[in-house]
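Next up: some structures, all given as structure tokens.
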Structure I
Amino acid sequence: MTTPADLVAVRNGMANQYRQLLAEVKADPNGASPALLGKTMVAAVCANDQVNAVRIAQRLVPNVPSFAPLRLSPLATLAEYCQARALRYEQVLAPTRVEIAASLTSPALSYDTEPAVFASVPRAQYIPGWDFVIGEDDTVVRDSGYMPLDLATKSFQTFHIRGIDSLVHYSPDEERFVDEEVLFLSTPVNNVGHWMIDFLPRLKGLAVLGRKVKLAVPSDIPARYLELLRAFDISDSDLIACAPQVRHRFRMCHVYRPGRAEPPNPVHLGFVRETLTGRKTLSPRAGKRVFLARTRIGTRRIANQPEFQAFLERHDFTAADPADLSLAEQETLLGDAQLILGPYGSNLFGMYLAPSACTVITLISAVQKDLVFAATAGLLGMRHDYVVCENAPEAGLQLQKKDRDIIVDCEALGRRLADLGVA
């Protein structure tokens, strides 16, 4: 663990090297290596030259918004940070071994869940748009976000400096103190699927506390997220809306860290599902088939759409994009579904609202061990299977490497429906 005191000598040393490093970059403006650029950027931050720090950062990650201002912060795990300061930190949910039986095309799955922990961090800071807690002394709590730090630092906001285990990150100059006790909720970036599996489980922290406290969220939290919060008896008055481009410091910040949601933890999955369905017993209606599209996000779409649309009509599918529907509309669509079909992606989390006896079929471009949707379906008591599809010659919109449009073999899909007894 790097501490703020450890960084003092590093900052001084890097600041002393800065002019020499900057001269090397300027001497070779087009050919400077990423390693040299990265070192020079850190040195610029240490020397408080924000102008050049931002310019170099934008060379490392082109075509992004402005970085300024940047800060170099130490890193610590939540356990390290709390234990070093004698703060409350406890494991509230032990790891569990999960075993899910094989289905027609899905292999048997087995995995261990991560422990869930609860911690209380006084005077913690939060930068809206970045899902990490920052300690009172500017230490970034590296495992407080829903994504691992190494993945999160692919964003333009952060650069992980492994040699000194520290982080250069966006840090607004303006700080706002909020004299409140809060639970850290935050939000993902425009992905309601991750909101359901990674963020709503954090609400279990209220049960650990045994009382209601305010929830810290960005001020631009989408309306669809607020709608789901209301199912948990959370109203707008329970939220502290944190303005962008401001660091918010709270009198006390409680952190419930659920652990990985991929693969799912049965406790957190059950908590969200039971809340959203009101613990109702749902029953499938024979012949109710639903195709969950990815129209709104625009990735992993069906390339042979006319042929596929004819298939859906022939087999009496109702097609909808969950992103276009309210929670009540999704409940009506999925609450009595016998079959859910959709491309691999977060649209399939609509199965949270479907009956346990439902069948889920994923359209996927490669056979893989799926520890998200197959496991979720298995834990919900659903039958899950795949239909493997070809990648389209044209990739389509790609936000991630796995984003490829697909060509559905409609004949193979029809045979699969017959094999499953839902044709």
Structure II
Amino acid sequence: MAILKPFRGLRPPVELAAQVASRPYDVLNSAEARLEAEGNPYSLLHIIKPEIDLPVGIDEHSPEVYQKAADNLNLFKTNGWLKKESTEYLYIYAQTMEGRTQFGLVGCASVDDYLNGVIKKHELTRSDKEEDRMKHVRITDANMEPVFFAYPAVAEIDQIVASIVASRAPEYDFVANDGFGHQFWLIEDCHTIDKLVELFAKLPATYVADGHHRTAAAALVGKEKRASNPQHNGTEEYNYFLAVHFPDNQLRIIDYNRVVKDLNGLTSKELLQKLSEDFEVERAGEEIYKPEALHIFSMYLKGSWYKLTAKQGRYNDNDPIGVLDVTILSALVLDKILDIKDLRTDKRIDFVGGIRGLAELKRRVDSGEMKVAFALYAVSMQQLINIADSGNIMPPKTTWFEPKLRSGLVVHELH
């Protein structure tokens, strides 16, 4: 049983929505955030990346930075840049990328669902990143940014969403500077809200697609607040956190690729020889080559692209982890040949989201910064769900969802 809860959102007025809306905190660094928010006092980056309003070089995890987040949130509320709803709603958030639109239901997910495993995850989290977001949630007393969830598609939910979208213009409707469209509707009818809540209660599980650290932080702060409240009764707002829920059949995962700084002492010829033990190796030429199926990889080395096809018997299609191309590449190339044991800590490897294109892999190798690049065929939603359902964890940097949610269209306060 999955819980979907309406809430009193904190939202920007229509005329400011596009300026308030920002990219998530974790897809840009402090310098990029300063540039992106320059000249825009309304950007939510002033709250989710508050170091941009403090001297350059400040430790972004210092107490002054977290306090600035709280101060800026209060400023936004005082100035009317974020306004509290008079009653509880659910919302619809639509994103359009390259002519394809996905429709998400915005509501609160349950801390209990996360703690009890109804909300399923597929990635490990790092305690330092969890603590960073926990500090942010504690001091703002709010979920400033939604997490990105998936759920098994339900035709009746799709029909309700489609009827609302067809019946009236969206509250917000804008195209961000990356070219992606964003639309936002309020669901005000109490009978419709009750029906959606009822339909969600029939779902066996929901899945964290993107935002594992924000999800963990929100749930752990909720758990803390329970423990410190002698009058806790389970109805408090801190028992819930902000999420956008998308049907799984509308989502697309794109590739997440790897670049490596050296060849572990090997020459290019020796690397190709070692690769031939576990892969069929074909030179694909100088034009960018993109993998076209599972178990086929693209490699860029010394000005040439190669097609690497994993040989039969080198992977296990019956194992939800073993079937993943990230697992095959890690085991047969990164570990076995290049001696990269821990993708989370090894400084010789870096990761490039597929949204940047394979030309970015070529650029980083041609620049001399990296020696070799590997492109992978994207993981499917079904693979993600199979792994989460089996209680397994994907290797690091496996999934890249696009488009990213814009932060600031609605905020959930914990009081």
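We did not get these values from a lab; they are worked out from the coordinates using the rules stated. Remember, it's a predicted structure, so these values are computed and weren't measured experimentally. Cβ atoms are built from the backbone, for glycine too; each structure is taken alone.
Ranked by Rg/Rh (Cα atoms, Kirkwood Rh), for residues 95-326 alone, which of I, II sits at the highest value?
Going through I, II one by one, Rg/Rh (Cα atoms, Kirkwood Rh), for residues 95-326 alone is largest in II.
Tell me which structure, out of I, II, gives 1.7 once distance in nm of label points 7 Å out along Cα→Cβ at positions 103 and 311 is calculated.
I
Taking mean count of other Cβ atoms within 10 Å over residues 119-126 as the quantity of interest, name the structure among I, II where it is greatest.
Between I, II, the highest calculated value is found for I.
Can you rank I, II by Rg/Rh (Cα atoms, Kirkwood Rh), for residues 71-174 alone and just name the one with the largest value?
If we compare Rg/Rh (Cα atoms, Kirkwood Rh), for residues 71-174 alone over I, II, the biggest value is for I.
Given a value of 13 for relative contact order in percent (Cα under 8 Å, 6 or more apart), point me to the structure among I, II it was derived from.
I
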